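The structures considered in this document are given below.
Just so it is clear, none of the values below were taken in a lab; they were calculated from the coordinates. Note that this is a predicted model, so its numbers are computed, not measured. Cβ atoms are built from the backbone, for glycine too; each structure is taken alone.
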Structure 1
Amino acid sequence: MNASAATDSDLRRARLRSWWQQLGAVMMKEAKQVTRDPSSWIIAVVLPLTFLFLFGYGISLDTTVVKIAVVREDDGRDAQDLAAALSHSRWFLVVPAVDRRSGEQLLQDQSVKAVVVIPAQFGRMLHAEDTTAQLQVLVDGAEPNTANFVHGYMSALWSNFLADRAMQEGAPVTPAVSVEARYWYNPNAESRWFLIPGSMTVIMTLLGTLLTSLVIAREYERGTLEALYATPLTRGQILIGKTLPYFLLAMVSMAVCVLTALLLFRLPLRGSTLALGLVSAAFLVPALGQGLFISVAMKTQMAAAQLGLMTGYLPAMMLSGFLFDINSMPGWLRPLTYLIPARYMNISLQTVFLAGDVWAVLIPNMVFMLAVGALFFGLTWRRLHKRID
């Protein structure tokens, strides 16, 4: 009995050692494939840096200076003071206009974003008790965000103008309510701090989905799938061996993105590197699982890459809350965003970078991402058969 038990134990150990050796051989083969393929390095290194530079420097949601035209139809002192306040404002770059017609022409030619008309008798109406002084502000509504900025800036400037005028006349200026805005997590309200974590979400989606979507499809095209299926490898060894090298490559790419964000764009990292690593690893599970499922379903690399872009990149870009606010989306579309792992990755990265290790937010997001990843790997397991149909 003892000899038989020892033999069985040795046999199990030998099988386990053989299983790990086979897995290591598959991983080594796939790693060599990655290092020898220039497109893999382009996708893993060049593409992330390009995205970060694009969203860090090329795209901004901040509007600091708006070009406007000022038409002054009143030559009085009050109209001159208001025109001077507009010219000296840090929000506006003033272009003089002779009359309303020329101002409207500048607006039509898109030379300016708004036209401020100081009407005739402005000073008289400002001092009269029975009338109200009015300004006319014509804004280019083709860009709603800029139009809202102009409206807010003009309202603030008009309030300051009236307050300064009251002080000069000796009238008490005691507002009933004093509003002081304080921005949590992003004190300067810089859109770059919002865009860069979101761009990392898009980058990781693109890496995980696009790279692994070509794994099995490449074997189909090159005619090496039959040789792979002829080996004693199990489905689990094939999936793990072909996934883990790309997981490590994507984590390296994420590290490059984080270093670039911290050193070049001065993005704060208020959370820990542990939380950042766990969130990144959890998100790669659904991204890689989706890519593998696509690779098993498609038989050409072109079709797999196109499907990966359609189902991975576009939802991450459009429906994750990266560029467009989810609350402003149509009611029928908002529930679909809850099914997209990129939404939870976007929220998690913004939390780690700007707020810290808020585990009440991070843990549910990671659980959902891992659950979606398990679903994709389960579908891939069922779809992968060691036979050529």
Structure 2
Amino acid sequence: MNAKVVIAPGREKSVYYRHPWIFSGAVKSVEGGPADGDVVQVVDHEERVCGQGFYNFASEIRVRVFQWGESVEIDAEFWRARIRRAIQSRSRLAVDPETDSYRLIHSDADGIPGLIVDRYGDYLVVQMTTRGVEQRKQLFVDVLTEELSPLGIWHRGDADMEEKEGFTLPDGLLGGGAPPKDLVIREGGFEFLTDIADGHKTGFYLDQRDNRRRAAAHTGAGEVLDAFCYTGAFALHSLAQGADRVTLADSSVSALETARRNLDRAGYSVADEDCIAGNCFQLFRRFRDEGRSFDSVIIDPPKLAPSRSRVKSAMRAYKDINLLGVKLVRPGGSLVTFSCSGAVDAAAFQEMIFHTALDTGRDIQIVERLSQGLDHPVSVTFPESQYLCGVVLRIE
């Protein structure tokens, strides 16, 4: 490996602290003429070796470092070791008979920047979001096949990331056979119908697995509103813990239909009037104007701040929906609310809750804090790997 990237004087701090992203403004020079996707050595301005990473001139993130310290050979066995390490760290989930779907590889946090691998029963869904991983697509598919023997490997692209990285990789089969349209997966002893080809994210919100169980301890009584419900997982856990009635709300008619089917499979029925398709912001206003209230409200919206430039508008939206949500909760009830926007940290989210409490005039207590599951690890040197935050609130 002859190519190297030299960090500009005064810009080495993040590299010394092992943050894996090197932005274009931190680069002093590039030597050896690397192509986009190549592995380069990273050195400081005094030529001290810092590590190795994927180079991409097309991206604002010029280098994504995955190996720290002295240079080593980056070959198929290097990546096999990384994949095995990630799989082994999920061994507790692998032997859980009640759960067969979880994240196996979490990109930079598992030392493979741009590779996300989710297990859905006997199938794998992958996302390749960096040029370095995309160029080694077949290598990763081969290693995953050898290590896990899936029935099929399906690619789900991230168009925004691909555009930023300067490549296009269409959705579709990468190995084995195609998954069924309604793939049945298990989570916590429940079965869920999942569409890994066309559903949200890679088919299911695997990162909320632990939170569904923990939230149900607070929402498993009385009437529950599950907003942005997708395929009904929070509602199902609430019913299993004793909720009397759930109202499902989502903008997707097809997601609501799948939610009803999932609840039916578990032995719970939902009346037509309790499955409501529409914009949840507008629905919350309608419920408020109608004088409706609930013992618990769950708010799990999609990513509202896809970038830091959108944080201000996202915080207004979070404030809006949570203020409305608080008004719908009966005294002594619970509000379970989330942000999956990595640009919005837990402190900013709690500050939004603080202002919501002031504006509603109600006494609000945080009784539990929630985050992503153990299969979505957070690297201590890479805070961006923590993107999901949530709280369980008691509303007096």
Structure 3
Amino acid sequence: MTLTDLFATRSSRMKASEIRELLKLLDQPDIISFAGGIPDPALFPHEAFRQAYADVLGGAQADAALQYQVSEGYLPLRRWLAAHMATLGVPCDEGNVFITSGSQQGLDYLGKLMLSPADTALVAWPTYLGALQAFNAYEPTYDRLAPEGGNTTPAAYAEAAAKAGGRAKFAYLVPDFANPTGETLTLAQREAVLDLAAELDIAVIEDAAYQALRYEGDPVPPIAALDCARSGGLDAARTIYCGSFSKILAPGLRMGWICAPRRIVEKLVLMKQAADLHSPSINQMAIHRVAETSYAAQVEKVRQVYGARRDAILAALEAAMPAGVEWSRPQGGMFVWVTLPEGIDTATLLARAVAEERVAFVPGSAFHADGSGRNTLRLSFTLADERAVTQGIPRLGRLVRDEMGRR
């Protein structure tokens, strides 16, 4: 016997993240990487954080900053977030807000809370890889959520879930500038998701990590806001909103939040107590200070920079890609989704791209619960400097053209 013989069955579903592995390429200076969805560190509010930490540690809050914290999270931060959610159309108070160590922890907790083995999670095809990794540990079955419309009825979803040995528990989606496709759901599509959830009597997990990163077009209300309007308030709603400070302020502090009905927050608090007690006190205090003074200005700054980089990448793709290649044109977010002709395997293409052209991207099959989508890939444009645009995309276009010519 070895210790691996003692592993729980769920451990077999824990796989290395292709994205996290690809991030190691960033240490190679000659690689032009479009792989990781990484904010540009040059845009971080460094001075605001330096001042925030100095103020916290140099004032009356110093002891509290280094002490244990309540599991719900730092009260002033939760109150700030409740006010922020109200501006998005989700009236609530601090009792509806729960601080997580990044929104990724929130997804893990929600999977743990809701999924028994063989239960069904409805997810988009493709969807965020990190969500699949978080949910996989709880041994679910996946079914395809099609907010754009499809012919799968609520009864068919329920029947398929029962046949798999459980029941449908939630619909998970990234409605704004989705990772990986960059697509945004229309108002009608969001309403349709709520209709489906009501028919199936399931939760909706709204991953809003990119919601603030809009570069053009009119904002669409969050699903949580639509749900509140339907149900009469958040405590009567079925939507669980997952937010993050990582894309706007700083990912390294690992600070996210969940805004949900109180009965959900109460259970999440128990999980937090059992897992890591609370998110770091000092980081919560620093985030609160920076959010109060700098959040709106920081949103505007990153919008301007990332919006220009998106435009540059889209123009470069137009110039470099051969006929037969398609890509998304996102109104915001961090990603462009590229679809190559059928028969091209982008995992194989990536090996060539790194070896021959010194360019990296994420193969699309990683984002599909069933491993399909092998002819797709994701490009991140947040770090796309002039070299990436003028050299990286043309190199990738040259490689794609060569691969298509071999078929």
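For the read-out distance in nm of label points 7 Å out along Cα→Cβ at positions 96 and 336, a value of 1.5 was computed from one structure; give its label from 1, 2, 3.
2
When relative contact order in percent (Cα under 8 Å, 6 or more apart) is compared over structures 1, 2, 3, which one is greatest?
3
Once volume of the Cα convex hull per residue in Å³ is calculated for every structure in 1, 2, 3, which label goes with the largest value?
Going through 1, 2, 3 one by one, volume of the Cα convex hull per residue in Å³ peaks for structure 1.
Assuming -20000 is helix-only ellipticity at 222 nm (-39500 (n - 2.57) for each DSSP H run of 4 or more, over all residues; to 500) as calculated from a single structure, say which of 1, 2, 3 it is.
1
Comparing 1, 2, 3, where is FRET efficiency 1/(1 + (r/R0)^6) of positions 256 and 352 (r between Cβ atoms, R0 = 30 Å, to 0.05) highest?
Across 1, 2, 3, FRET efficiency 1/(1 + (r/R0)^6) of positions 256 and 352 (r between Cβ atoms, R0 = 30 Å, to 0.05) peaks for 1.
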